[in-house]
1. Here helix-only ellipticity at 222 nm (-39500 (n - 2.57) for each DSSP H run of 4 or more, over all residues; to 500) was calculated and came to -15000; which of the structures I, II was it taken from?
2. Can you spot which of I, II the value 1.9 was calculated from, given it is distance in nm of label points 7 Å out along Cα→Cβ at positions 159 and 263?
3. Between I, II, which one scores greatest on FRET efficiency 1/(1 + (r/R0)^6) of positions 111 and 351 (r between Cβ atoms, R0 = 41 Å, to 0.05)?
4. When mean count of other Cβ atoms within 10 Å over residues 95-102 is calculated, the result is 16.8; to which of the structures I, II does this value belong?
5. Of the structures labelled I, II, which one yields 38, 29, 21 when semi-axes √(5λ) of the Cα gyration tensor in Å is computed from its coordinates?
Structure I
Amino acid sequence: MSPTSSRLAAVIAALVIPASLVPGTALATNGYFSHGFGARSQAVAGVSIALAQDGLIAASNPAGISGLGNRLDLGVSVFRPSRGAGISGNVAGANGRYDGNDTQYFLIPEFAYTRALENNLTIGLAIYGNGGMNTDYRANPLAAFGSTGSAGVDLEQLFVTPSISWQPNQKHAFGAAVTFAHETFEMKGVSAFDNPFFSASPGKVSNNGEASARGVGVKLGWTGQLSPTWTLGAAWSSRINMDKFDRYAGLFAEEGAFDIPATYGLGVAWKSSEALTLAADWQHIEYASIKSIANPLSNLLTGNALGTRYGGGFGWKDINVTKLGAVYQFSDSITLRAGISRSEQPIPASETFFNMLAPGTIRDHISAGASWVTTSGGEWSLSYTHALKESVHGQGSIPMPFGGGEANIHLKEDILTVGYSFKL
């Protein structure tokens, strides 16, 4: 093994092994998907489909790795969500405000490697947290209904994505990737639902520790340079059919199924001057295709127990996400970035009761960042994203068997990401 290969292997091992072991990773930005991958993309609010800035582009559009050459991109995010709920008008005694922030900070590592081959081929490997959700209520909002102990949910998604891209000419690139997904889940404090009246599998609803699942999906993408200043992109990620969470077969629909929904999107980048590039993405996430996410909680009261095909769930809808970003080459060594994004609300006002445990309400992101090329040729990147506080106020949200009234949920977030890249 050459010195360069030995160095690369050591760096990969140093990052990949800890990345697969980091506990408590959680992202809840566009629903429960990450808004962007890598410090550069996050600094422009996740814009990436037609704007390749590093090897983590494979997470969004595998065609984007063409032209990146031989490089290694490392990064870590510090993620701080602020989530909570309130209940009013409930005759069962649940009224009050509930703080879901008993766990406050999360570390999310990421890694990407690309290598140019002969015949206009480029290969890559990206490892990243695709998304997740975490709440941790010391005071259980479901205690009045018979639940005991603290309450919360912990969902984590880790993706490992090897990719390949081919350039038939200098203007177009076509990419494909295989995604290996690892998902972990834990639910606690919802024993009020853990009985034969509400669940088809009592004993497999709450407080069963961490369950894991694996699955495989594919990604396809294209980028095309229509002119020296305009680039378009398109990308699609398949639905990933995951193993079932057997420990929670009495909670999720279809006996513990929690598949990862398909996504697709379009992107455009415009180099308006030598220094300034403007870019935009549109993305669609198919939450409504996953029964455990999309089934409304009201199904629970019409003979569809938790764990069955149409068992009550979280009631999420499909969403569209629009992202806008700007990249400004301030000098030979400094690049500045900024972006905004807005998504539709996945949680209807009628579904806030169960979603106290998973308040993925965020709609708006504001981000900024910069990169600095060092004298040794490496590049440091920094990004900060603030997800504005978004509340959903319940409307007919708490069923009368639980005392009626309304549940209101909210979430805001701060994400600080540091990355380092170098050419090989």
Structure II
Amino acid sequence: MNVKTKLSDCLRPLVLGALFLGTAANAAVQSIDKVVAIVDNDVVMQSQLDQRVHEVQQTIAKRGAAVPPANVLDQQVLERLIVENLQLQIGERSGIRITDEELNQAVGTIAQRNNMSVDQFRAALTRDGLSYDDARDQIRREMVISRVRQRRVAERIQVSEQEVKNFLASDLGKMQLSEEFRLANILIPTPESANSDAIQNAAKQADAVYQQLKQGADFGQLAIAKSASETALEGGDMGWRKAGQLPPPFDRMLSTMAVGDITQPMRTPGGFIILKILDKRGGETQTRDEVHVRHILVKPSPIRDEAKTKALAESLYTRIEAGEDFGELAKSFSEDPGSALNGGDLNWIDPNALVPEFREVMAKTPQGKLSKPFQTQYGWHVLEVLGRRATDSTSQAREQQAMTVLRNRKYDEELQTWLRQIRDEAYVEIKLPGADQAAQ
């Protein structure tokens, strides 16, 4: 597998199902560019579409699948670009910025996952015909989209203690702790407030796709050609999911299915979904790593801009390094209401429950040491790692896992609803030749 393929896998955690799509250095230069879609206050250019289509074609070819007709692929890729563009515009309006330091950290992490230094990573990109500057720009965009989703989707998801208890007491909760599935999906969407005719039409389309699959059609090719899911251009591949992360009735259905099996089309809030089990794993008791960490969080405000907030975090770091008590400074300065009164102590925590930036800094910080100030979407942090341990699935760990599963389940559903909402509410005029033009 070459670096370009590995890089796609590394970027996937930043945005659920995102492809790494750089610019080929030897791509044909367009003498005259043109607009293929107007998207609110921005546009999608033909050159952007051509670059993305080229990368998707390469990805499909590497999987050994047949590339769908050009007009089908163009429309699918253009729709992906439109939705990405809308999220980037939201990020711009919200003032979301990725600093060079954060970007450098992200690039370093990706290089590390490929077992390379940054210089080796840059050289490998060049060998694969990718521009390092374009790669950095794409990583920056994916980070902006990730933060937009955290603000607009993840932060409004609430899971109650009673929901956690009910989940752990259920047969489904017990099953969730033992088995994991790698899934692919095909989504035939239904519009918001769809009438019965639209729902019936979508049901017929889904059934037609299902019949093709039963007759041996390639799932990945049909996903690329027919699916409206965010993972369509990856052949519908959703990665590994627990049964409890899936909406009913898929959660119970999968336990009785074998690898390679396909579900019948099932109605969900977003439309009709068909799932395929690509692989299974798990079932045995596993240990997991936990970290005992404390932190101080300071946030920008109307009276303290970003620069002053960063300066405050740096000042607190210097004071702690000089010998002042971390806990007392946390009580006085930290703006994390959940930990400030406890001297910033987050107790033992599963790293997977934390935002990526916090998790990555925590992983690099030795036990008993202080991190340098760093930024997440919540503000500027200084953290100290107090301990690390591997634990069995204790009751506390199971509760945290259940909380994560329930949040992920709600997140997946809420994300698809939110993406459809911003797409429906946007003004979009498609100017791609051969495509139906739409102004919304």
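1. Numbers: I: -2000; II: -15000.
Answer by label: II.
2. Working: I: 0.5; II: 1.9.
Only one of I, II returns 1.9 for distance in nm of label points 7 Å out along Cα→Cβ at positions 159 and 263, namely II.
3. Values: I: 0.70; II: 1.00.
With respect to FRET efficiency 1/(1 + (r/R0)^6) of positions 111 and 351 (r between Cβ atoms, R0 = 41 Å, to 0.05), the highest-scoring structure among I, II is II.
4. For mean count of other Cβ atoms within 10 Å over residues 95-102, the value 16.8 is produced by structure I.
5. Details: I: 40, 21, 19; II: 38, 29, 21.
Only one of I, II returns 38, 29, 21 for semi-axes √(5λ) of the Cα gyration tensor in Å, namely II.
Each reported figure results from applying straightforward, stated rules to the coordinates on display, with no laboratory input. Quick caveat: nothing in here was measured; it's all calculated off a predicted structure. Cβ atoms are built from the backbone, for glycine too; each structure is taken alone.
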